[in-house]
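Take a look at the structures below.
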Structure 1
C-alpha cells in the first residue's frame with residue numbers, strides 16, 4: 001500500500017490516478033480517501049489526482065495520542081502529501097473538515113496552492129453556536145469511544161444535512177454509511193476531539209481571509225444550514241473568492257450531486273488555468289445600491 005510519511009512520523013495512505021496538473025482531494029470527517037471516487041474518476045482523465053486518508057483513518061496510521069490531531073496538523077498533512085509526492089503546487093479541493101484544512105493551507109502556504117476549493121465549510125463557526133458545537137462534538141466523541149464507530153456511524157450518517165443524500169440516492173448513501181462505519185473508533189474519537197472541537201471559528205480569521213489572494217471557490221449545498229451564513233461571510237471577506245450553491249443539496253455534496261459538483265469545480269479550474277480568475281472588482285462593493293459611488 002502506498003504511503004507518505006508526515007514530518008511527525010505518521011504515515012498517510014494515498015491513491016492517485018492520471019497525469020498533468022495535480023489536484024489533491026481532502027476528505028470530510030465522515031469520509032476517507034474513498035469519498036472522492038466520483039472526482040478521481042472524472043478529473044483523473046485530465047489531471048494528476050491524489051486522494052488520501054487523514055491521520056486516524058486507516059489505511060493511514062491511527063496515532064494513540066490525541067495531541068497528534070489538530071487543525072494545524074491537518075493543514076500541514078496536506079503540505080506533507082505534496083512533499084512526499086514531489087508536487088510543488090496543486091489545486092486543493094476539500095470538503096467540510098477537509099475544507100477547513102484546505103482554507104488553512106491557503107493561509108499558511110499560498111505559494112503551494114494553485115487554487116482552493118473550500119466546500120461545506122462552517123460547522124461550529126457561529127458565535128451563538130460555539131458552545132452547542134463544543135458540547136455536541138465532545139458528546140459524540142465520548143459516544144464513539146464507548147459504543148464504537150460501527151454503531152455511532154448509523155446515527156451520524158442520518159444527520160440533518162445528510163438525509164438529502166439518503167432521499168435522493170439510497171444506494172449511494174448506503175455505500176457512504178457502510179464506509180463511515182468502517183472507520184477506526186480510536187481515530188474517529190481523537191479526530192473529533194483534536195480537530196473538530198478545537199478549531200478556531202472562521203469569524204475569528206478575518207485578517208487572514210482579507211489577505212488571501214489564491215483563487216478560491218466556496219461551494220455549499222443550500223440545505224447545509226451550518227455553512228450558509230459563513231459561506232456568504234467568506235465570500236465577502238476573501239477578495240479572490242466566488243460562491244457556488246448547489247440546490248436541494250446537503251453536506252455530502254460531492255457524492256450526493258457529483259455531476260453538479262464536478263461541473264462547478266471544473267469550470268473554476270479552467271478559469272484559473274486560463275489566467276482569467278481575478279480579485280473582486282472594488283466597484284462592486286463601493287457602497288451604492290443601484291448607482292456607482294462617485295470617485296473622489
Structure 2
C-alpha cells in the first residue's frame with residue numbers, strides 16, 4: 001500500500017540538489033531486525049561497550065530515581081537495554097517504550113508480559129521527534145527518560161537540541177534523562193563499525209530502497225547502489241551513503257529520479273560528540289549534568305541529566 005507521507009518525504013529528499021533520505025525510513029520491521037543484527041557484529045563495539053557499563057548505570061540510576069518510578073524509553077524497538085534498569089526490583093512500576101515501528105512494539109509488549117509480569121508496559125507508536133502525549137501516570141511518580149545506544153548522534157546538532165527541549169516538556173518538571181552517546185574516536189575504529197565485513201550494514205542501508213518500492217510506489221534496483229561509510233572530520237560524524245553504480249533513472253509514484261554514476265543518496269549521519277559538546281547542547285535545552293559513566297578508553301558514555 002502506498003503511503004502518501006512516505007512518497008512526500010522521499011520526493012522532497014531525492015529531488016534536492018544533494019539527494020537525501022530521512023533515517024526514520026530505516027526502521028520498518030526488516031530494518032529493525034537488521035539493526036539488531038548489526039549490534040551483535042564484531043566490528044560494532046558501541047553496543048558491547050554500552051552493555052559493559054549498563055549494569056553499574058542501572059543500579060546507580062535506580063537508586064537516584066527511587067521506588068515506583070516510570071521509565072520512558074525513546075527509540076525502544078527492543079527492551080534489552082531497558083532491562084538493565086528494570087532488573088532493579090521495585091524501582092520501576094511502569095515502562096513506556098516509544099518507537100515508530102508499531103510491529104516491533106507489539107512484539108516487545110508480548111515478550112515483556114512473560115519476562116516482567118508485574119510491570120505495566122504501555123507502548124507509544126510515534127515519531128519521538130514530534131510532540132508526544134504520554135499515557136496517564138500516577139501523581140508524584142518519579143520519571144526517568146532513557147535514550148540509549150547513541151541515537152542522539154543521529155540527530156543534527158540543532159535537531160538534538162530541539163529534541164532535548166521537547167523531552168523536557170514531555171517528561172515534565174523534576175524528571176531526569178539518561179542519554180547514551182558514542183564518543184569521538186579514531187576513524188580506524190569507526191569506519192568498520194558502519195561497513196562490516198558481513199555486509200549487514202549494507203543490507204540495512206539498501207533496505208531503505210526496498211521500503212520505498214513497497215510503500216512509495218518506487219521501482220529501485222537496490223543492488224544497483226553500493227553502501228559507503230565516510231568519516232567527515234570537520235563535522236565529527238560518520239556519514240552513510242548509497243552510491244549509484246551506473247547512470248540510471250528510478251521512479252517514485254510515477255515521478256522520475258535520475259542518478260549519475262557515482263552520485264549518492266545521503267541516508268544517515270552519526271555524530272561522535274565529545275562529552276563537552278554533548279553537554280553544551282543539553283545546557284542549551286535546559287538540562288544540566290548530574291552524573292556520567294564512561295568506559296576506561298572513553299569511547300562511550302552515559303550521561304544522567306536533570307533539569308537546570
* **For 16.4 (Kirkwood radius over Cα pairs in Å, for residues 1-112 alone, calculated) the corresponding structure among 1, 2** => 2
* When distance in nm of label points 7 Å out along Cα→Cβ at positions 97 and 121 is computed for each of 1, 2, the largest belongs to -> 1
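When relative contact order in percent (Cα under 8 Å, 6 or more apart) is calculated, the result is 21; to which of the structures 1, 2 does this value belong?
Details: 1: 18; 2: 21.
Derived from the structure labelled 2.
Looking at structures 1, 2, which one was P(r) over Cα pairs in 5 Å bins from 0, in percent, for residues 65-176 alone calculated from, given that it came out as 2, 11, 23, 26, 21, 12, 4, 1, 0?
Details: 1: 2, 10, 14, 18, 19, 16, 13, 7, 1; 2: 2, 11, 23, 26, 21, 12, 4, 1, 0.
Going label by label, the one that fits is 2.
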* Asked: Between structures 1, 2, where is FRET efficiency 1/(1 + (r/R0)^6) of positions 209 and 281 (r between Cβ atoms, R0 = 30 Å, to 0.05) highest?
  -> 1
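FYI, it's all coordinate maths here, none of it is from the lab. Values in this document were obtained by computation on a predicted structure and should not be read as measured data. Cβ atoms are built from the backbone, for glycine too; each structure is taken alone.
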